[in-house]
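Following are the structures in question.
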Structure 1
Amino acid sequence: MGSVRPYVNFNAKHDAEILHKAMKGIGTDEDAILMLLTARSNDQRQQIKAAYKKAYGKDLVSALKSELGGLFESLIVALMTPSVLYDASQLHKALKGAGTEDEVLIEILASRTGEQIKEITKVYKKEFGGKLEKDICGDTSGHYQRLLVILLQGSREEGVDEEKIEKDAEELYTAGEGKFGTDEEKFITILGNRSTEHLRKVFDAYKKLSGSDIEDSIKGETTGNLENLLLAVGKSHNLSGISLGRAGTDDGTLMRVMVTRSEVDMLDIRASFKKMYGQSLYTTIQEDTAGDYQKALLYLCGGND
C-alpha cells in the first residue's frame, strides 16, 4: 500500500549521471533531483549512492547538501538515509536533550516489525554508543515504559492465533470496562505481544462482546503517553495520519511520516487522513508547504484523494 515502489527499469549508474548533471556547473536542477529520488525505493537510492561514489569519487549526500538548503535539503538527506539508520537517528534525537519527544518513540516503536526493531537497536548502539532500551528507560516511567520495553524486544507474535481471539477480547474487557479501576498490565501484555492482524480480530470480538470500540475503552481507562501508545499499537497505520493532523505543520513529523511510510502504507494513511480531517493529505501539504520541499512531498504522497 505504498505510494513509492521500486523503479522498474532501474539503472543506478544512469541515475548517478542524471544527478551529477543536475548539480554540475552554475545553478542546480532541483526538479531533476526531486523527481528522480522520490521515484526510487530506499534500496535503489543506496545503490545510486554507491554508483555515484564509484563514478565521481565523491559522496552523493555531501554533494546534495552542498547544492540544496533548508527543509528541501533535510527531506532529500532523509530520503537518502538507509531506513533503519533513519529510524535510529530519529529515536536518538527524540531522547537526547531536555524532554523527550514521546510521539516519535510511540510512532516508530508501535509501527515497525520485530525484525526492524531488532535492526534499529543494533544500529542505534553502533551509531550512538548507547543502548536504546537503557536510554528509553532513563526518559520514561510506569506502564508506558513497560510497554515500550516489551515492544523493544521485537518479538511480537506473527499472524493470527484463532484460539486466543475470544479469550484476549474477554480479558481486555475484564481488565477495563468490566471492572472498577483498570488492570493496565493485561492491556500491556496483550497489546504489546500480539500481531497487528491478530489484534484487529480481537478488537472486532471486543466490540461484539462489549458493544463499544476498543479505542473508546482505552481512552476511558488510560491517559497520556500510555493511552497514545496503546492506541498506536492497535492501529499502527492510522497513527501516522493522526500525528500528521495533530502536528499542524510540524515539519519534523511530516517529513518523518512521508519518508518512512511512503513505501509501506501511504495509501492507508491518506485514506485515514481524509476520513479524520475531511480533506486530502495532498491538499493539506499544498496549503502548508512551499517550493521544492512541497513538490517532493507531493510526489511522495503519490496523488490526491
Structure 2
Amino acid sequence: MSNLSVLYDAPGPKAKARNVVYTVLFLVGFAALVWWVLAAMADKGQLDADKWSPFVTDSRVWTTFLLPALGNTLKAAALSIIIALPLGAALGIGRMSDHRWVRLPCAAIIEFFRAIPVLLLMLFASAVYVEFTNINSDMRPLYAVVTGLVLYNASVIAEVVRAGILSLPRGQKDAAQAIGMRKGQMMTQVLLPQSVTLMLPALVSQLVVVVKDTALGGVMLNFDELLRSVRTISANYGANTIAAFTVVALIFIVLNFLLTSAATWLERTIRRGKRTAGAVVTADPHDQMEAQPAAAPAAEAGDPPTPTGKD
C-alpha cells in the first residue's frame, strides 16, 4: 500500500462515473455562460472590429494612454514597495522587542493602520497634503497613493516578518544566546537570514496587492494610473470600454506574473544557496600549520649523524 492511499481513498467505478458527469456538466455550463456573455456583447456592438482594432493598428493608444499610465502605476508601486519593505521589517522587529517602550508603540501602529482600508488612508493623506503642504496638484495624487499604500502594506509586512521569525525553531535562538550573541546580532545574523525564504511567498502576495491597489488612486484621486486610462481610451475611440478593460486586465496579469516569476526565481536561488553553502570549507593557513605534526627536532651539535643506508 502506498503512502498516498493512506491519505486518499481511490475512487471506485461509481465515483469515477460521477466525477466524469460532474466535469461534463461543469464544462457545458461554463461554455453556455461564455456564449451568453459573448452574445450579449455582440448585441451591444462590443465585439465589432472597430472597437478592438485601435490596440493593434493605432500606436497612439499605447504611446498616449496605456504606456504613460503603466509608467505611473509602476512608479507608485515601486515607491510604495521600496518604502514599505524596510519600514515593515523595522516595525515587525520592533514589535518583538524586549523593551515595552519600543514594543507597544510598534504594536499600536501596526494594528491601527492594518485595520483601516487602504482607500481611506489615501483619501486622508490627500486631505492632509492639501491642507498642510504646498505640493503641486499634479503630483499630489501620486503622493497620496504612495502614502496610503506604504502605511497599510508596511503594517501587513510587519506581521509577515514577525510570523516568519517566530516560525523558526526555538533552538536557533537558544544557540545564538548560548554563544553570547546580543539581541541585534541574533536578529540580523541568525533569525532574519533564515526566515527570508519562509516569508517570501507572503511578501510576494503582498507586492502583487500593492500593484493592484494603485488602481484605487485612479478611481478616487484622479491618479493617472493604468485602470483610469480606460476612461480616456473609450472616450477617444468610440466607447470601446469592454475592449479597453480587457487589454488593461491582460497588462495587469502579465505584470503580476512577471513579478511572481521573479520572486519564485529569487526564492529558488536562495534555497539552492543554502543547500550548497558550507559544502567546501577552506582552513585558515595558520590553523593548517598548527594541525600539522611537529617536525623532528634538529640534531644537536655532537650527536652522531643519522644513518643514510649508504656505505
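What follows draws every value from the coordinates through simple rules; no lab data is involved. Keep in mind that this is a model prediction, so the values were computed, not measured. Cβ atoms are built from the backbone, for glycine too; each structure is taken alone.
Structural remarks
- Among 1, 2, structure where distance in nm of label points 7 Å out along Cα→Cβ at positions 114 and 266 as derived comes to 2.1: 2
- Structure from which 167 was derived, volume of the Cα convex hull per residue in Å³, for residues 10-177 alone, options 1, 2: 1
- Structure from which 9.4 was derived, mean count of other Cβ atoms within 10 Å over residues 130-137, options 1, 2: 2
- Read-out mean projected area of the Cα convex hull in nm², computed value 17.0, structure in 1, 2: 1
- Given -22000 for helix-only ellipticity at 222 nm (-39500 (n - 2.57) for each DSSP H run of 4 or more, over all residues; to 500), calculated: source structure among 1, 2: 1
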